[in-house]
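Take a look at the structures listed below.
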Structure P
Amino acid sequence: MRHPTAMVALTLLMSSAPAGADSSSPGLASYYDRHMALVDGVAHGWTGTGVPRRLLDGVRQVGVSKDAYFVLQRDGTLATFTDPATPAVVLMRGVASFAAGASGWRAIDAHRVLWHGVGIAAPRRVAEPVVDACVGDSADYHVTADGRLWVQGLAHRGQYGDGRLQATAEPVATADGVVAVRAHTGHALHLRRDGTVMGTGGNRFGPLSSHGLGDKADRWGPIFERAVAIATGSRHSVALRADGSLWGWGEGFGIVPTQLMDGVAEVAAGDTATIARRRDGSLWQWNGGGAPRRLMPE
């Protein structure tokens, strides 16, 4: 019989839609210095420490790459634009969830088929049935319905998590029992069914806590326990527990996971930024390890 905490974690994870590579949920996104938040169905975007500005309504998931905003509209249309004055370009229809990042974008359709696209070119079919996917800076990841984690991309920093340091031409399964995966600059996290956060890859600044600290870890190793959601930025990582406590580790927060806030519903991480939405609906941003500031969307 599963531990009650594990049952809560699994229930919460399986009841929420997969999110992007940088966030614990569809409502927030952060990648380097570009951020987005969904407020009552309206996508807001900003850069750095700016003010969240209204971009587009009728949205159910937001996402960002280094140079663009992405939105998944309520009718299942995935679109992208570079600034509010630029018309959105439709990338794909019939999308259930998506992720965006360095290698392009990945979309899971209504039939749980994973597609990979670059720019406005037609996407290619990658795998099925897929329940979660993310785009890292150097490697891409997806989780199939059987809980297997698949990796493809650069491997020089240990991104695969199975000891290999050379890239493969096709996705390789490197872990099982997985419900979510997030990745960023040369490192990755995945969340297991029992609430354990595992990490692999580059760890010069502590996004993997003490696992491989100072250089890299080339195999998945445990970092944190009793989590229900995860996100990771360039040099730090964050996790949520079922009680709403938000924990962080890495540059700005220290190597040992430290509680940052309580009453949190969702979180995203970028270069040095951490974006959190509390259960009361308020939005907050940390700039590095400084004190959180409340965001006031337009």
Structure Q
Amino acid sequence: MRLTNLRSFYAVATAGSFTGAAKLLHISQPTVTTQVRFLEEAYRVELFYRSGRSIRLTPMGEALYVLAKRIFALESETVQLLRDSGELRSGQLRIGAVGPFHVTGMLALFNQRFPGIHLSVRMGNSESALRSLKAYQTDVAVLARFMDDPQLHLVPYSSHPVGILVSHRHPLAERKSIRIEELEGERMVLREEGSTTRKALEDALNKAGVRCRVVMEIGSREAIREAVIMGVGIGAVSEIEYVPDPRLRMLHVRGARMYTHAHVVCLEERRTARMVKAFLDVVEELRTASPRQRPARVTSPRHARTS
């Protein structure tokens, strides 16, 4: 059954005449008559009682009218949904992120720009966020690791130094900074293997020839904070992720370059999708808004494009 035939039937039933239906649909009356007749003949049913110029629905016509009314109501809702989504008045944007510290500002500004869009955020490490992105479970990812992958469109967002986290009772707690060599032999509480903060620290330690003792691995920033507070060992934290606490101190490290980076990533094939592009535009606005925000260094300018 063609929807155009059903639409003509619905218009006739609504207007009460073939002439009225033709005006509603902006087509000729013979076309309306032909389309309704096709329905009746194709399915061997009688939809209207015809008496001269007057018509009325048969029982079959009344039953079909109820269904047609529902169909075209859903059609109208569908068109409205698509229109609103295309104009970013409704819809959902799914985001994967390695932590709340970078993504929260992006979410706040995007929500301010597009309050009708529902935002959902899935937290995890860079590997899980990337898997979700490639599986189309998320639309955008905020990663802490650079991925040179032709499937991805990557926008460098910011860089932040990594500091050392110690308990307020630790002998180093009265210091504001330390040399990386002073970490020799220290007991360390670190994130799991694959953590970008851990990798930044270990790369700097290896370059300086400094050896520490990893006494605990924990896959949670909050748990690392508690372990450091209890004196289990010292930890490493990106400056942007440090939450002040009277029981903790964060020390700057001299003589080493230790940074974490934030990258906003989407699939290359979806970078021009309306909602994804709107999010990238917000990211670009934030990236250039404050001189304190500096994009991470990347090796390929191909990934730095946002338009």
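Read-outs throughout are calculated quantities, based only on the coordinates presented, and are distinct from any laboratory measurement. The structure presented is a predicted model; accordingly, all values stated were derived computationally and were not measured. Cβ atoms are built from the backbone, for glycine too; each structure is taken alone.
Ranked by mean count of other Cβ atoms within 10 Å over residues 50-57, structures P, Q are led by P, which has the greatest value. Suppose you compute distance in nm of label points 7 Å out along Cα→Cβ at positions 34 and 266 for every structure in P, Q: which one lands on 1.9? Clearly, the read-out refers to P. Mean count of other Cβ atoms within 10 Å over residues 130-137 computed as 25.8: which structure among P, Q? The value was obtained from structure P.
Out of P, Q, choose the structure whose coordinates give relative contact order in percent (Cα under 8 Å, 6 or more apart) equal to 19 when calculated. Only one of P, Q returns 19 for relative contact order in percent (Cα under 8 Å, 6 or more apart), namely Q. So helix-only ellipticity at 222 nm (-39500 (n - 2.57) for each DSSP H run of 4 or more, over all residues; to 500), computed for just one structure, reads -1000; which one of P, Q is that? Structure of origin is P. Ranked by volume of the Cα convex hull per residue in Å³, structures P, Q are topped by Q, which has the highest value.
Out of P, Q, which one gives 2.6 for distance in nm of label points 7 Å out along Cα→Cβ at positions 90 and 114 as computed from the coordinates? The value was obtained from structure P.
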